[in-house]
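Each structure below appears as C-alpha cells.
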Structure I
Amino acid sequence: MDFARDFSTIPPQVEELAKRSVENSQIDPALYAKYNVKRGLRDRDGKGVLTGLTEISEVWGHQVIDGVDTEIDGILRYRGYNVEDLIAGFPKNNNFSFEEVIYLLLFGELPTEEQFTEFKELLAGYRTLPIHFVRDIIMKAPSKDMMNTLARSVLTLYSYDQHSDDGSPENVLRQCLELIALFPQLSIYGYQTYRYYHDGDSFFIHPPLEEYSTAENILHMLRMDSQFSPLEAKVLDMALVLHAEHGGGNNSTFTTHVVTSSGTDTYSSTAASLGSLKGPRHGGANIKVVKQMEELKSEVKDWTDDDEIAAYLNRLLNRDAFDKAGLIYGLGHAIYTKSDPRARMLKQFVRELSAEKGRTDEFELYERIERIGPGLITAKRNTQKSVCANVDFYSGFVYEMLGIPKELFTPIFSIARIAGWSAHRMEELINNGKIIRPAYMGVQPDCEYVSLARRK
C-alpha cells in the first residue's frame, strides 16, 4: 500500500492490529481498588490527591466546619484576592481588567497606575509576529482544528528565538509575555486561514492596535469591519479574567508543571498545555454545551414550560438525546458543588449582553435549565451531593452572542489561560522542584520468551 498517498486511510491490517491492542490492554478495574491506586490522581471520594503547592490561586468548594466537610459556595482566589472582589473593583478603575490579572498572576501583586501603564505598553510591544510568519507558517497546511494550528505556531516560534532553551527567569518571563501577547493573533489568523481554505470565505487580516486591550483586539481582528460595542468588549474581557487561572490541579495547568519540571523549553511546555486544553473534558466543554443547547432549543417547543424542559433533560440523562452520553453539559463540577463563582459572576454580564442582543428569552431558558437540571441529576444519581452550573454553561452562550465561531471557543479559553500557565511555569522554575514522576504499578503477568519460529 502507498501510505504516502493514503496518509489518513486506516487499512484493514491496522484495524485488526487495533483490535489486538484493545484485547491485550484491558486492566481489571478491581486492581485499582486492590492496590489503592489514585486513578486520575483522585481519591475514591473524588478529591484531588495533593501533589504540589502554589501561591498563584486557590479553588474551594468545600470547607471543614465543626469537624464536618461542608459544601460551600465556590471560592476562587488569584494570589490571595477573591476574584469576586477583583471584578467588583475593576470597573471603578475604568480599565479593561484582563491585563491587570496577567500582572497579578505573574508578579504576585496588583500594579500601581505607573506599573500598569508600563506593563500594557510592554505587552503591546510584543504583539508583533516575526516577519513572514503568517505567510510561511500560519497560511500553510491549515488545520481544521484551531488548537492544533495554535500549537504548531507556538512550536515553530521556537525556531525564531535565539535564546529558545535559556531557562533563566528573565528569559522565560520574556518568552511568556511574548506568547501572552501573540496568542490572539495566532488564534484568529489561524481561523481566518481556515475559513478561507476550507469554507471559501473572504480572507482578511487586521493587525492588532497598540491602544486596544486584549479583548478589544480579539473583536477587532475577528470582524471584517472591526466594529464592536463597549459592552461586547467588556463582557469578553470579563470572560478572559474568569478563565485566566483555576489552580494548579486542572489538567492543562498540571501539564505545565509536569512538562516544566523536566527542564524543557517554554514553547514545548505551552504546546503540551494546549494539547491538554483541547480535550472535550477540559477546554472543549463549552462547545458541547452550545451544541446540546442547539438541539434542546429545537426539541423543546415552549421555552417557558418547566415540564417540557425537564422532560428533555431527563432524556439527556437517560442517554436518549444529543450525544447519548448521559450528561447535561454545563452542569456539575469536580470541585464546586453549591455554586461555581465563575458562573455566578459571568451570569451577571450574560444577562446584560443578552438584553443588548435581543436574546433575553434564550438567557431565561438557560436560567430555567440551571434551576431545573441539578435536581434531576441528583435524583438520577441518587446522591445528596449538590450540583451547580459551571463556567462552561454560560461561556459558550457569551461567545455565540459575540459572534465568535465555535472553532475559536477553545482558543479563546487558551488566550485567557496562558496567563495562568505562564505564572505556574515561572513558579515551577523558580522553586526548582524535582521532576514530576508519579508511580505506576505493573500488573502484567510474567511471560517466558518463545522464539519466532515456535510462536503460534
Structure II
Amino acid sequence: MTRGNCVFCVEKVGWCMSGYPLALLTMNILLLGSGGREHAMAWKLAQSSLLSALYVAPGNAGTEKIATNVPVDPMDFKAIDRFIRRNDISMLVIGPEAPLVAGIVDYFQTSDKHKNLTVVGPPKAGAMLEGSKDFAKAFMLRHNIPTAAYASFSSGQLQEAIAYLDKRKPPYVIKADGLAAGKGVIITESIEEAQKCLEDMLEKAAFGEAGSKVVIEQFMDGIEVSSFIVTDGEAYRILPSAKDYKRVSEGDVGLNTGGMGAISPVPFVDAEFHEKTLNQIIIPTIKGLKKDNIPYQGFIFIGLMKVGSDPYVVEYNCRLGDPESEVILPLLKSDLLHLFDSLGSGLLSEYDLQIEDKTAATVMLTSGGYPGGYKKGVHIKGLDTPTRENEGLIFHAGTTKKRGKIVSDGGRVIACTGLGNGLEQALERSYKLAESIDFSEKQYRKDIGQDVLVKVS
C-alpha cells in the first residue's frame, strides 16, 4: 500500500477507493514556523480526514488551540530530525523561507533514516529562486521570462553601482540580494537617497549578508498581484490569486513590511491576464527548473506586476506568502493534506483542486512602531469574539502565551480575515474583526483593498 492512493479517497467516508480503511492512512504531520501563514496552514491541515496528529514548531498561541506546539527552532535541523524519529512523523511541511534556503530539504532527502518521509518544500537549489534575487533574475533571463531590466553589484563595487544608478531614471529600485524578511527593497525618486541606500547596503552592511550584493532594477509602473502554484516539478496546480499591501501606511506609503493585508481573488485577474501568466511565466518557470536540473516539490509564489495588460515577474518566493496564506487557504474546498500527499506521491497530475466561489480579505493588526522598534508582551483582548467560520477567521501572526494570557510576540500580531460573496462584504467582515480585537498601540491600515474597489467600480 502506498499513501499516494489516499488522494482518491472521499472525505468523511470510512474506506478509501482502494479498499483500505482511512484509519490506516492517517499521518503524523510536523509543520515548521510560527507566523500567520503557519496558523492558517495548521487550521486547514487540522480539517483533514488523513490527519492523525499535527505538531507545529515552534507555533504560536493560535496554533496551540488546534495542534501541539513543540519548542524546536526551524533552523535546528538535528533537533527536527530527532523529533521526527521519536514521533513517527510521516510528513514535514516547511512554512518559512529561511530553512528552505539553508537546505533543510536536502538534509532529509539525503538521510538514510528518512526514506519514507514526505517533505513539502523545494531543495536548496530551488529555494535559491527566493534566496538570491540575482540568481532569480538570471534564471528569468535564461528562460525568457518577462521581468524588469537589472544589474547586480557586490561589496567593493559601490562606485560601479552608483555609476549604473546615474544612468537610470527615477524611481530607483534597489533590492538586497538575500533574505531580508520582506524589508530589503527600497524605491525612491531621490538619487541622493538611492546612493545612500547603496552605501548602507554595500559598505555599512545595513542588511547584513543579505545586502552584500544588490540588484538595481528598472522601475515597472503597474499594479502588483501574486500568483501561487504547487508543483512536483512536472505537474502543477494553480491556487487563487492574491494582492498584498506591503507598505506600512495608507496610500501605500512608508516603509516596507512583511505585509499589512491582502485580498483574494484579485478582480482584475481576468481570463486574458491569467492565460498570459500561465503561458509566459508559470509554464516557462517549471520547464526552466527542469531544464536546469533543479528538482522542485512545493509552492512557488510568483510576485507579478501587471503593466498594461501584460504580466512581469517582480520576484519569486519558494513558499506560501504571509499574509496571502490567510486569504488563499480559506478559499480551498480541497483537503490540504490530500494535496500535499498527492504532491509527495507523484499523483499531483491526477489531483482535482477545488476552490470556493468566495472572496477573502485580511487586515493585519500590528504593534505600534512596526516595522521599526515595538513592544512585546502586550495583552491582547477580544480574541474570543464570536464569529462564524464562513464569515470571519482570526489567525495569530506574532503571539504567545504568558501567565495564561495571550500576548504580542512580534511586529505583525493578528490577521483578521473576512469571507464574503464579494470584496466589499469580505472587507467589511475583516474590518469588523479588526475593530473587535484590542491591544495597546494597535495599528492597522484602513485602506486594504480600496484601490481595487475603485478600479473595478
Structure III
Amino acid sequence: MKYFSRLTALLSSALCLQAEVHVPWELEGASERIAAHRMGDIELRVRLPEGIFVPVGTDFKLVQTEHDFQFGGSLAADWEVPKKEWYPKFKQQFANLFNYATIDFYWSVHEKKRRQWQYNSESREKLDWALGQGMRLRGHPLMWHEVLPDFLTDSERAITAIESDVMHHVRRLLEGYPEIDEWDVYNEAIGIKWRDKQEGIRRWFESVGGVNAVSEKMLQAARLIRPDARYILNHYTDLDKEYEEQIEHCLKVGADFEVVGIQTHMLTEMDSMDESRLWRALEKYARFGKPLHLSEISIVSCERFKDWDSYNAWKDKVNASDARGDPRPTLDSTPELELYQADLTRDFYTLAFSHPAVEAIIWWTITDLKPWRGMPAGLLDAQGVPKPVYKALDQLINDQWRTRLRGKITDDGSIQARGFYGSYSLSITRADKEYMADFRLSRSNTDPVEITLKLK
C-alpha cells in the first residue's frame, strides 16, 4: 500500500497536478442581487370561465414551468453518448437541468469533400430533439480555425478560393438551419495566432486584416443573410486584452453583435476562477452594454494542472492517442474532488446568476465518457450516473431558483406574490372542478395580468 501511495505521489508530481479543497466563496450581496434582478412581482386578477372573479379564500397553486434565464448545456462535446444504451436517460437528465442547448457544426465533421455538406444523423437527431423540448438553440460555430477540412488548411490554395468557401459555409449554415437563431460567429478568433502561418486559413485571415477586420467582415456577412439572428463573440479566456480590443472595434465600426461570450475551462490553476476573478471579469465585459454568456464552463473533478506547460504536455499526449486511435488517457475522477467540483460549481453559478448582465451559463462536457482533454468535467460519470455536481445544479435550478407557491385568493380574484422570471401554470380547484391557466412573468412587462381560467 505504501508503495502505491508513493507511486501515485510521484506521478502527480511529474504531471504538476494540484488537488484542491474548496474554500466557500463569500458571495456578499448575491442573494440580494438575485432577488432584485431575477425576480419580479406577480399581480394577477383571475376569472372563472363564466367571467366572474374567483371568490376570496379560494386555494390556488402557482408552479413555474420554465426559466427566462438560459441555463445551458452543450450537446457538442459528448460524441460517444448517443451510442450508449443509457442515451435516452442522458437526454432526460439534460432536459431536467437545461433550457438552452449548444448544437455542433464543426466543419470537417460534416464536410469531407468540398461543397458536399452531410450533417450527420446523430447531430441532426440532437438538434431535432432539443427543438422538440422547447429549448433555445445556439449554433457552434459559423467559423473556427480548428476542425477544418483539408481544403481550408491547404498551404498552396488561393486566398480568394478560401474566402469563397468560408462565405459559402456561413450562408449554408444560416440559411440551412433557420430554427437556430443564436450563433457563435467566429469562435476564438484570437487563437488563430497559434496556427501555422503557411496554412490556407491563416493566410486568408491575415489577408483580411487580422482579428478585428475578420470579426467585422464575418458579422457584416452574417447580418446580411440573417438580420434577425443573434450573434455571439466568444473567446477562451477573460484575461486577453485582444478580446477587449476585438469587442471595442466591432462596436466602433457598427459591426453589430448581441452577446459577449466568455469561456471558463478550469483545467489548470492559471485558468481557474476564484470569486474575485469571476466578478472582475463580469464587470469588465459588462461595460460594453451587451448581455454576457458564460459560454463554455468546465470545472473538473480530477486534479488540475499547476501550469500551462504541464497541461500542454498532457494535451499533446491525449491528442497523439486520439490520432492513433488508441484509448484516450483520462485522469481519475475521485470522490473527494467530485465534492470539490460540486461546491465550486454551486458558488460559481450563484455569483454568475446574481450579476445582472449575465444572460446564460453553459456547461460544456456533460459526461465523463471520453472527456474533452482527458479531464473529467462532467455532470454525469462515464456510465451516465449523476455526480454530486449534477445534484448541486438540480438543487439550484429546480429548487432554490424556481418558484412554487400555494395560497388563497385575496379580494376578488386577486393574487399577489413574487417569483422568478419565466413561464407559470396556475391551478385552482372549486366545487370539485379543477381550473388552470398559463402566464408569463417578464422583466419587460410589469403590468398586472388578467387571466380567465379554463377547465382542466
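What follows draws every value from the coordinates through simple rules; no lab data is involved. Owing to the predicted nature of the structure, the values given are computational and were not obtained by experimental measurement. Cβ atoms are built from the backbone, for glycine too; each structure is taken alone.
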Worksheet item: If mean count of other Cβ atoms within 10 Å over residues 60-67 is computed to be 21.6, which of I, II, III is the source?
Response: II
Discussion item. Quick check: -7500 is what I get for helix-only ellipticity at 222 nm (-39500 (n - 2.57) for each DSSP H run of 4 or more, over all residues; to 500), calculated from one of I, II, III. Which structure matches?
Written reply: II
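Can you rank I, II, III by relative contact order in percent (Cα under 8 Å, 6 or more apart) and just name the one with the largest value?
Looking at the calculated values, the largest one is III.
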Worksheet item: For which of I, II, III does Cα Rg over 2.2 N^0.38 Å, for residues 100-251 alone, calculated from the coordinates, equal 1.10?
Response: I
